[in-house]
Structure P
Amino acid sequence: MLTQSMFPELATPLIRSTGILASQTLVEMATAGKISSDLSITDSQIQPASLDLRLGAVAYRVQASFLPGPSSTVLNKLKTLEMHQFSLIDGAVLEKGCVYIVPLQETLNLNSSVSGTANPKSSTGRIDVFTRLLTDFTSEFETVQAGYQGPLYAEISPRTFSIVVREGSTLNQVRFRRGTPAAADATMRRLQETEGLVNKNDGPIDIKNGVAISVDLSGNTEDGLVGYKAKQHTSLVDVDKIGQCKIKDYWDPVYKSPNENGRLILNPDEFYILMSKEYVTVPLDYAAEMRAYDTKVGEFRVHYAGFFDPGFGHAESGGQGTRAVLEVRSHDVPFLIEDGQTVCRLIYEQMTQIPEKIYGARGIGSNYQGQALKLSKHFKV
């Protein structure tokens, strides 16, 4: 059953007319049928500022990724692109390099003022599983139009590791927004002064179209470790099993080269886990999104799963600023990145309320609070 207040000591009278909807509002939406499912929405799905979405009972292998467009449903498009379908009830393998469409268990009946945006979950991005949300009659991935009424689908394409999923597995999440609040640089500069959004221990903080995040290739750890590069041929990763995969079987460590002076050449079609120089903090009444790809900073993509909950790195929820883990893949050509180079930007957006669930608080399963260079929860040393 859903509980209306898991952390009442963090409740606040702050209410904004626009912004991202907090955990307690998601509970109200589920209770009112704005979010529904044949199976009850559970407490574990409700995150501080988002809802985890569960895979349904069947998957479709398709010829290619697609968008339904403004005049078609996803199921209608599947009729021409489906190769075969199979059950997820007892678990199934999704092979790397293939594209799948899976109907999700949740459906929506949103008010006209409420829209949605989706991201892969952090653990999904860290195993290089490209996951995007689809709705009917859409020309955009990861977007739920205001007032949308209908089913949800996940497009899933494992890029590095073949994975095991089953009915009820959660690979992506959706956050809901009332109105269209602006994410203004002036607000982020004020928050930097009052809250300390990021701290990198040296130099000024660059805030322009978001807060600049740079890569740490200094190798300041005892052994000079700066990241991991995924191996090309490995065993399966079961997305629902924590700590079951040995790191050495799936990843090669990347160390600072004494002759490279904090530089790393990204090889095309290889997947890296790196770390930010900055220690990130998200205020309790804000959420943040790391923009995944900007050709102005280079031909590579950073961060498939770029959503940071209220309380990430915040002192009140056990953090003192937390490094951002960077999921990095180069496009088409080898690309050189250097220590301290800006690789992406963090956009902060206001919440309508402080959530009653706060990232890092006891009991909500926050796997990455206080993280340094950390692989997904599936791996153990």
Structure Q
Amino acid sequence: MRNLFKIFIFSLIVVVAFSGVSFAQNEVKVEKWTIPFLNSVTGPIASIGEYMSWSAKYAAREINANGGIRGKDVEIKIYDTGVEPDKGIKQMSKVVDDALVVMGPVPEAVIMAAVPLAARNGLFSMPVSTSYEYAQKYFPWTLSWYPPTDEKLPPITELWAEKNPEMKKVVQFVEKWAAWPGMADAHQIGLENKNVEVENIEVPQNMVTFDSLVVKALSKNPDGILLTTNSDKAAKIIKQLEDRGWKDKENILVFSSADDTPLYTIGGKALEGISIYNYINPNSNNPRWLKFKEEYKKDHDGKAPGSLATNYYDAVYMIKEAIENKKITGDPAKLEEERKMIRDYTRNVDNFEGIQLTWDMNEGVPGSKGAFLFKIIDGEKKLIGEVK
């Protein structure tokens, strides 16, 4: 009996000792979690960069108000890249040695310049505002927030064509910037699948008045218009179309990236009745979304969140989930190992609960994500169709 008691005590000491070692190994080593975000907060897409920064910081405030990540606050640190590749490389060089993970970069020119630096140094990047075709070039050191463009977008223009069966010919205004030409190609695939003829007109990036392009478009006798341009240009073209007698507003479709504040401030009442597609549903009843939308409007003069407003909000929560589930410590001695743990977790997360959608990732590519088609009525988006 005495020997059995000794064995029991020895076993208990061993278990406690090993449990203590395990706990010590997983103990958080940082005072706060700092997540760098390479974002374009100056230059031609600064309005988009602003609301993406806002959403990431809002996520951090929510998380910190609920106990942080593994008991520590999280801070989003913005590194402005503008749209300049050289500036992106410079900013990435500031974080590549120490960061556990980096959000961004934004936009595509900066991604192509700066992500290779991160990948060479084993730093996982989350450029969740770009298309699959840009992100997948750097797998496994990135992930894509969207399925391949030629899978994602044709169904939404097919749906638009179904809603407007009288359309037989569409003129698409295309601004050759970033991922937009590829998106324009995918728009065209969907329309041609519905036997709608498409003719593209290039919109120069430096163009500020659009009379000549609108006259050129109308000379082709289209019964539909598709705008794959920035928000400012889309609004001005719509106003020009209205001034020249265009009546069928639902036969105008604005693509998701133009769903930004300038579209509404410049377009005003000329937007009434137009179609627009997006990846978020502003009419969702998800409580997290309702609170997000309310706070966003308070900080943006009553304007509703734009098309990319939720991406970096969800990215912060995905990083939080990875840190918590993989028991990341932030220990500099484990930097290489823990970077890979975050990378592998986020690229294959199951049932991630985003602010509007729940989805899986499979080797960096999402499933179960759709798109929404709206009509602008009284200045608000009214849902008229959904693609799953």
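Structure values in brief
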read-out: Structure responsible for -2500, with helix-only ellipticity at 222 nm (-39500 (n - 2.57) for each DSSP H run of 4 or more, over all residues; to 500) calculated and labels P, Q on offer; value: P
read-out: Label whose coordinates, when relative contact order in percent (Cα under 8 Å, 6 or more apart) is calculated, return 21 (choices P, Q); value: P
read-out: Structure (P, Q) behind the derived value 0.35 of FRET efficiency 1/(1 + (r/R0)^6) of positions 117 and 261 (r between Cβ atoms, R0 = 35 Å, to 0.05); value: P
read-out: For 17.4 (mean count of other Cβ atoms within 10 Å over residues 141-148, calculated) the corresponding structure among P, Q; value: P
read-out: Origin of the value 1.07, where Rg/Rh (Cα atoms, Kirkwood Rh) was derived from one of P, Q; value: Q
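No value in this document is a laboratory result; all are computed from the given coordinates. All values reported here derive from a predicted model rather than from experimental measurement. Cβ atoms are built from the backbone, for glycine too; each structure is taken alone.
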